[in-house]
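**Q** Listed after this line are the structures, all set down as structure tokens.
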Structure 1
Amino acid sequence: MVRWGRLTTFLLLVVIVFALIFSTAPKLFSKIPLGLDLQGGIYVLYQIGNNGQHITSGDVTATVAALENRVNNLGVSEPDIEVVGSDRVSVSLAGKFNQAQAMQLLTEQANLEFRSTTGKVLATGQDIESNAHYEADSQTGGPDVAITFKNAQLFQDITTKYMGQNIVTWLNGKVINEARVDSVISGGSAVIQGMSSVASAVQLAKLLNAGALPEPLHTLSSTTVGPTLGQAALQETMFAGAVAIGLIFLFMLFMYRLPGLIAIISLLAYSYVLLAVFAGFPITLTLTGLAALVLGIGMAVDANIITYERVKDELRNGKSVQSAVIAGQRKALRTILDSNVTTFIAGVVMYAYGTGDVRGFAVALVSSIIVSLLTAVLLSRTLLILLTRSNVFKNPWLFGAKRKVVAS
């Protein structure tokens, strides 16, 4: 007897899955941040301090904080700053930006000092707010950098004491400006004059806002990826992934027929849920991470293959389609869980001890395992049971078996 209610439920679930995928998947993918190898950017490995210098954990923490401030001033989204070893730090910046300017901003010191003509330090960059910005000189139109002192009284006392004298502005040990104090400034606002261009004024403002580095940084290695190259890598990887997925789908249809079709539906749901996970956190997608996602589809389909082979064994033993599906799924579950647990452990270890692309691969791998248990196992099992219990399809050939059913 055909049970139309269960067939209707099966069809309704399939319609919901496809409706979600085709209506929201493109938007989800556009929200996933791409790594520098997919959209272009720079990767730099720095040595903290000079050779032979003892670097403490506090020095490393302060350096990372300073780099984060400088990256924020660049306006780069999803930066990746990691400590490597005990005295090195890596910086990955993805996106479209002036790479040469970015590398200069990351390493250039910002030791600003205001001195008297006798060399006495009157104030430093630590005394000003992080709101420096370029502005045009009201009289000459030249480029200036507007600053605000944290303590307005400090600057008022300086201008009072040195009325009629010159105050010299030093940046990283070089004189950039010397100006005469003609009046007492009580509001704490001032300008740094003598900038050679608007670009240099903007750069100085960014440096002042980012603050000085606690220790000098020395570039050990750097890699730059142009946006065109990154886009080409993304397109080539997506094409390769589409070919691989297409071959997997054909294999499942050829070997398992109706269950293979259900496996394809569950794999599409698996891919959709992974997109939602990466977009929701968000998780930066790298070239290796994308490869891990494609590999994850191949791993996710393993769960279906194990189940369907058990079902075929039960059909060969003479069980009905419905009994074979229930028994096959029960016997396959333990094997599926064991294989996924071991791979999950490997992924966690890679993330804990790996760096850079290795961690990106591990994140994608662990995510794919968790999602595969929800889709390739749970959804696929549900759809297959609904379909078989509808009693519409009873021919064992439709389930990959050759032998006719013997009533059990």
Structure 2
Amino acid sequence: MASGDGRAYGYRAGTWDPELVQVGAGTPAGELLRRYWHPIARSTEASPLPRNVRVLGEDLVLYRSLQGTPGLMLPRCCHRGTTLFYGRVEDEGIRCPYHGWLFAEDGRCLDQPCEPDRGRNRESYRQPWYPVVEYHGLIFAYLGPADKQPVFPRYDIFEDLDTETEEIVVIDHFAFGGPSDAPCNWFQTHENAMDPYHVFILHNAISGPQFDPKLEIWPRIEWQRSEVGVTATQDRRLPDGTILHRITETRVPTMRVIPTPTLTVLGKTNNLSWALPIDDTNTRVYAMVRKPKDRPPQGLPVYGDGKSWFDLSDDDHQRYPGDYETQVGQGPITLHSEEQLSSTDRGVSMVRRQFKDQVRRVADGLDPVGVTFDSSEALQSVIAGNYIVDATTDLATVPLAETLDRATPGD
């Protein structure tokens, strides 16, 4: 807090909201996050050579058995405590390097070579583990209670693939226009998706047009709350008289559904991205894209004289900041008590309020939004996209879930 006339002398730093930022087990927000599936690695990163991964503040070991089954478990062996990072991967699982206990991917102890009969009571031992699912090149894990494990969700934009002409790829450098890892809390990267006003300032006025020039046109913006997240709609009247109706989604807890900002994909979007909270102060973003086989996934933002983020010098990063600089620039964890939110931050406020509502639902023993335990409901539909509509079109008829309610000023 600054002094009465605003000068910095005597300034005392503010605080952050734990219901938004804490990801550890036992914290209210961490328990909400553990009720969903999270991407933790690319499929190619699970191999017969064990790999350390950090997820929601937990240190784990990921491997792939020689039969091709991925496994994820605590690294500390339940026998004498050495790490399975140095374990030997075999057909049926991973063998501890210290005394040779062999564990299946579900933690069952299959062999104890130093014990009589190779372990008369081996069924009594179990290595702590987590379930994993592979989906289009990503490995997802569920770190929550067994009796609350939801069905793994699938998404309509990745169904019915024409394998002759189409493919689904996992890409880096999606959310920040540069690196996929950021040394800051996940939530300050996530809520950015519901901040459309920064597009005109950061991505145009400050750093020059970084996407399609049509995004320089000032739109009419509204936010809506859905059953699973928050949606922003942006309507731009184009020079030819048509309207670019752009829909962006966030979904509880960590998903962003972004229409391609280069406008190379019209209609329903072709991508999803997830912010993985590595811990309270580190984030990794995974993005999945459906595309024709003969085309690159989509363009990266450009800076300065057509440079990519990776081509910029340190001085260039100051001259042409992007999402990475502004989100990491809030600090390892942004200080919510020091913010001065305004009317243009309504979408950010809605995302925060909805997330905290779900934190409290889980604390009260209820199930959060967006999870299902019925396998027939596993397929989910996205609505985000770039839609070109006639100027006379009633925008209420443009693809937008009927369950969405228009945001009111009080939101």
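**Q** Where does the value 1.22 come from, among 1, 2, when Rg/Rh (Cα atoms, Kirkwood Rh) is the thing being computed?
**A** For Rg/Rh (Cα atoms, Kirkwood Rh), the value 1.22 is produced by structure 1.
**Q** Here's another thing I want to ask about it. As an exercise: FRET efficiency 1/(1 + (r/R0)^6) of positions 49 and 201 (r between Cβ atoms, R0 = 25 Å, to 0.05), calculated from one structure in 1, 2, equals 0.25. Which structure is it?
**A** Value 0.25 for FRET efficiency 1/(1 + (r/R0)^6) of positions 49 and 201 (r between Cβ atoms, R0 = 25 Å, to 0.05) corresponds to 1 out of 1, 2.
**Q** Still on this structure: Looking at structures 1, 2, which one was helix-only ellipticity at 222 nm (-39500 (n - 2.57) for each DSSP H run of 4 or more, over all residues; to 500) calculated from, given that it came out as -3000?
**A** Of the options listed, only 2 reproduces it.
**Q** Out of 1, 2, choose the structure whose coordinates give mean count of other Cβ atoms within 10 Å over residues 145-152 equal to 17.5 when calculated.
**A** Considering all the candidates, the number was obtained from 1.
**Q** On distance in nm of label points 7 Å out along Cα→Cβ at positions 217 and 249, which of the structures labelled 1, 2 is highest?
**A** Result for distance in nm of label points 7 Å out along Cα→Cβ at positions 217 and 249 over 1, 2: largest is 1.
**Q** Given a computed value of 1.8 for distance in nm of label points 7 Å out along Cα→Cβ at positions 241 and 273, which structure among 1, 2 does it belong to?
**A** Only one of 1, 2 returns 1.8 for distance in nm of label points 7 Å out along Cα→Cβ at positions 241 and 273, namely 1.
Every number in this text was worked out from the coordinates using simple rules, so none of it is lab data. Here the structure is a predicted model, which is why all the values come from computation and not from measurement. Cβ atoms are built from the backbone, for glycine too; each structure is taken alone.
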